[in-house]
Structure P
Amino acid sequence: MLRVLFLGTGGSFPTPVRNTSAILINRDGELILFDCGEGAQRQMMRAKSGMGSLGSVFLTHLHADHFLGLPGVIQTLSFQKRTEPLAIFGPKGTKELMVHIMALGNFKSRFEVQIEEVSSGDVIKRSGYEIKVIRTEHSIRSVGYVLEEDMRLGRFDRERAIELGVPPGPMFSKLHHGGSVTIEGREIKSEEVVGPPRPGRKIVYTGDTRPCRAVIEAAKDADLLIHDSTMADELADWAAEYRHSTSREAAQVAKEAGVLRLILTHISPRYSDGTRRLLDDARKVFSNATVAEDLMEIEVQYRDKK
């Protein structure tokens, strides 16, 4: 399971239809939060996503609309009697920010909050996947993140194995994992019954950024690109001045990177009445684009090859 839940999809400040940036990924029951706009914990409750399995929070930058939800999340988890540590990753300045956050309301957490400052090129290894830190271009120090799973075993050809005399059972597993077996004096090698390794899934989240080469390279062949799309193309000059992207620019990144799907997020409050213009601008360049909505959830499927 690899599900992406959009807790907040707006930029700058909340509106009646959009909370600020927060994206929750559920990977086989492990919850990973990317950015944490205000009210994120309430959005989790509305979505019934659970909070107890939240292990990590990754901040893209330290503008308030991307971190103001942290005090609420931490205090809510503490009230729920959490004891496991919570890891928070972010660019330089995150440690100082967290000192202030942890002091709010004369509150003492029941659990340890572990803080690690990251920069482009860092890799956080996890069981079965890794999270890479990538360079982005915003008005302050910022990063993006790539969640990429390990390569998977190739497909096991059960019928071929039986034809070769291999009985179902432990020998199947040995072959599937690269070993060899001997049947009536003949060695049968893994490659005779196992196809080539298959890719895991890959999700890229930019946070706030201008379209840039670093994101294009990092997003090559990704299953999902979640890109800053603050405004429509008619405000391209404004986007450049404030170091954001238009939906058309996000689509150009997706097209050049060869991603499978693009989700447009960090939508300006000026589009509270409708995002059709954003979507139209994007789809002129990249057809498989969608504008994120609060509490929208998608599942990222496996592909045999990319």
Structure Q
Amino acid sequence: MELLQLKYFQTVAYTEHISRAARQLNIAQPSLSLTIKRLEDELGTDLFERQGRNIRLSASGKILLKHVDRIFTELENAQAEIRAEEQSISRTLRISITNPRFLTGLISEYINGFPESKIIQAIGAKNEIFASLKKGDIDLGITGRHAPDEDIESRVLVNEDIVLVLPSNHRLTGQTEVSLNQVADEPFITLANNAEYSEFTNLLCEKAGFVPNIAFEVDSHLLVEIVKLDQGAALLPISICRALGLNYIRVADDSAVYPVALSWNRHKTLSASAENFRDFIVSYYERNLESFSV
């Protein structure tokens, strides 16, 4: 069993597709399939279950992946300790987030305080971020509504209030608080390309007894334009409303809070720079809690 075999296996396990994995690894698909077959023969078990063109990990594959993830994490730990011993720890910070707003304001303050830092920031879906953390591709991740995972350490940074934005001439305009069932028949404006947040707001509406009538699904810039044209209602984080100068009404429903969590690989040794960045993020949110509540 060789490390290259295990890296190939890990890539296939996370892509769940031989062709996509081969493209990521920049090797021929037959060569990758043969490598996986040899690994299965060596272990004496099937690692994947074939489902048409897609594949899924078998029970044995899931066991192997857990240990493979830790093997590569430990290798990264060894490299980090060697670099530390040689006093050449990289100042590069790798972080991925599900929404750019999680770092708005924070990033400029950090760079002003630590101008020598180098930050590589990506945007991805929550499951992609957790996979990158497990593989050791990034140091930190910020997502909403974290799901428990034995390999991921998380800390809730804030439970942000979600508020209701209504047309200026709406019958409820002027009230200080409304229940979502009062706007069940309204057309809604929602954010496009943000499945995590859309799932959350849809669940809020379902708990209030209705399925939202989505009239517009647009990005954040167009959303503001359409809101100001009085074309519908929108459920938005209060920090966004304040930043964009939108009028909002408090939502009375108890579940109208959106948790934002910072995560990292519990088995990975973070560099001093990454630990410092993690502590700064926690401190920033603690110092700005009022910005996220009504």
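All of the numbers you see were taken from the coordinates with simple rules; none came from a lab. Keep in mind the model is a prediction, meaning the values are calculated, not measured. Cβ atoms are built from the backbone, for glycine too; each structure is taken alone.
Which one of P, Q has relative contact order in percent (Cα under 8 Å, 6 or more apart), as calculated from the coordinates, equal to 22? Of the structures listed, the value fits Q. Computing mean count of other Cβ atoms within 10 Å over residues 19-26 across structures P, Q gives 15.1 for structure Q.
Match the computed value -13500 of helix-only ellipticity at 222 nm (-39500 (n - 2.57) for each DSSP H run of 4 or more, over all residues; to 500) to one of the structures P, Q, and report its label. Provide the component values of the computation, followed by the final result.
Details: P: -6500; Q: -13500.
The read-out was computed on structure Q.
Of the structures labelled P, Q, one was used to calculate distance in nm of label points 7 Å out along Cα→Cβ at positions 83 and 251, giving 4.1. Name it. Spell out each step's value before the answer.
Numbers: P: 5.3; Q: 4.1.
Going label by label, the one that fits is Q.
Suppose you compute FRET efficiency 1/(1 + (r/R0)^6) of positions 171 and 235 (r between Cβ atoms, R0 = 25 Å, to 0.05) for every structure in P, Q: which one lands on 0.90? Corresponding structure: Q.
A value of -0.46, -0.80, -0.99 was derived for log10 I(q)/I(0) by the Debye sum over Cα atoms at q = 0.08, 0.11, 0.13 Å⁻¹; which structure in P, Q was it taken from? Of the structures listed, the value fits Q.
Out of P, Q, choose the structure whose coordinates give log10 I(q)/I(0) by the Debye sum over Cα atoms at q = 0.13, 0.23 Å⁻¹, for residues 203-282 alone equal to -0.64, -1.17 when calculated. Walk me through the numbers before you get to the answer.
Details: P: -0.33, -0.99; Q: -0.64, -1.17.
Of the options listed, only Q reproduces it.
For the read-out Rg and Dmax of the Cα atoms in Å, for residues 11-66 alone, a value of 11.2, 32 was computed from one structure; give its label from P, Q. Write out the running numbers ahead of the final one.
On the way: P: 11.2, 32; Q: 10.6, 28.
This figure was derived from P.
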